[in-house]
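So, here come the structures, one by one.
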Structure I
Amino acid sequence: MRYAYYPGCSLERSAASYHKSAMAVADKLGLVFQEVDDWNCCGATEYFAINQLQAYALVARNLALVPNDLDEMVAPCSACYVNLKKTENYMGKYPDLAGQVNEALAAGGLGYSPGRLHVRHLLDVIATDVGYDRVARDVVKPLSGLRVAPYYGCLIVRPENGFDNPEYPTSLDRLLRALGAEVVDYPLKAQCCGGHMTQISDKVAYELIRRLLHNAAEYHADVIACVCPMCQLNLDAYQANVNRHFGADYRLPILYFTQLMALAFGMSAREAGLGSEIVSAHPALAKIDVQIPRQEERRPKKRPSKQALPMPTMPSGDA
């Protein structure tokens, strides 16, 4: 099973643990991900609001770079997935758009024929092509006793996703059960995390994040499993801000589903990319006898700065 692989900007830096665990899981399952050579940023949502034609051309360049011997493209980031899939679909639906985009691509010696590629999210590939039974057969250390809230976010469940119910998705739930986890009922599983709203309105952003954390806490989840770097960043990096804003005390680790897969496959915490999350997963994963580096062990102490701390690095995604 060979696929063109588009990591996107987030998996290069802030979501490096997602990339690391995804590659480890892919190797275990016999998936071959061939990274697209010289790929560029998908533009996130902001670029489409500024100049649609240039945004479509930017995304289409990634499609055009896929070698002809590959006909499926995989994106782990939900925002990248939506942009790639939307561009591929719209170029097929609207000939005028396709013509303008290809005119732009021609300036770089490229071109794209709509319909040549099937754009997939990583969750879709594992759930559909690999299948839950195969995943279960590779489990050597079941996540027994770990209560997990499956969080899809609002991007991959949009109507054109084609692999899950946009109103009530279940693919991640079923995958987590195949790993032996106790999947909790999570009514807000497809609600928005706020995307880049943290940069626009703290009040709105914190309330959106609080709802998701509160709902998971209501069902006594030990951890939230996500499929998107933007969602992971918001729920993890801004959890302390939400606690201060609302006088709450949420301590929910936010992990990628591939990290939980890696652990269930018997890989070490390091191989699963654990230890870089802001809200420590150590207490939760201790329930399944997984030891991960503590914050103070993996980060050298620095002298306090008098300047304001920088904002967390934002991945190229939006909700």
Structure II
Amino acid sequence: MTLSTKHLLSIGDLEPQDILNLVARAAELKAGWLSGYRPRPLNDKTVALIFQKASTRTRVSFEVGTRQLGGTSLFMTDRDSQLGRSEPLRDTARVLSRYVDAMVVRTFGQEILSELAAYASIPVINALSDSSHPCQVLSDLLTVRERRGRIEGLAYAWIGDGNNMAHSWLEAAGHLGLDLRLACPAGFDPDPRVVEVARARGGRILLTRDPRQAAAGADVLNTDVWASMGQEGEADQRRQAFAGFTVDAGLLALAAPGALVLHCLPAHRGEEISDEVLEGPQSVVWQQAENRLHMQKAIMEALIG
């Protein structure tokens, strides 16, 4: 399988069929791994993992995924590279292109990824930026398909911050024509340009201040922490602004019977999600986390292998 793009900087880079193909291939790789299927498309390949933001699931899933596909990974932080120093990004991109076969970058500004991709002769994969989290949402779509048998024809609710996750959900909704309701407090809406594009591409997008309106009849409830990495100084302010936006038993009761609950983790129990819901029978967060591994493999196979 190949993609219509050389890099994966956002879901917006993909074509609708790319999304569906990645989800299908990740499912095949997951089923195959459990039954002994061991493809090695990254044999003799090296993937540089460049992390300016710490991570558990992203780092482990990419390192293990690279290894399972036969490749080698090289983990780098600001302390291990020139990214946090004075070397221009374009120089880093051109040098690493001569050493490794792909760059997986977890960073702050989307412009960092864009510049690396502009000067790299190898694939650049967005492992998270302040604007976009494509690998996570692709994994979430895989989880929904596993549990519901399909992605389209369902109602999705996003409860909380209009952050990078919300942006990637909007891009997916636009490409696949999904019904997506986003409940965000005033001042925490997603980028209106991302909303506009999603609607123009066919997404059925509802923006509301009322979590109950977003959750009513939804097949999937999705949330994230109220203060992401780098926003710790705003935590108290955000707790006040997000009062009433907790995905708890009362909110879940408004959703469709058997609705799925997603959370990309780490979770702050008692804030954006209650412990009862996170640990409850409708939560699929552990399957969702596991699927990061198989989606990372599908992405790397398509772009590198």
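Read-outs throughout are calculated quantities, based only on the coordinates presented, and are distinct from any laboratory measurement. These figures come from a predicted structure and were not determined experimentally. Cβ atoms are built from the backbone, for glycine too; each structure is taken alone.
Starting from the value 14.6: which structure in I, II was mean count of other Cβ atoms within 10 Å over residues 33-40 calculated from? Don't jump to the answer; show the numbers that get you there.
Working: I: 14.6; II: 10.6.
Answer for the origin of the read-out: I.
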Completion exercise
The value 23.5 for mean count of other Cβ atoms within 10 Å over residues 57-64, derived from one of I, II, belongs to structure I
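When mean count of other Cβ atoms within 10 Å over residues 1-8 is calculated, the result is 21.6; to which of the structures I, II does this value belong?
Details: I: 21.6; II: 16.2.
It traces back to I.
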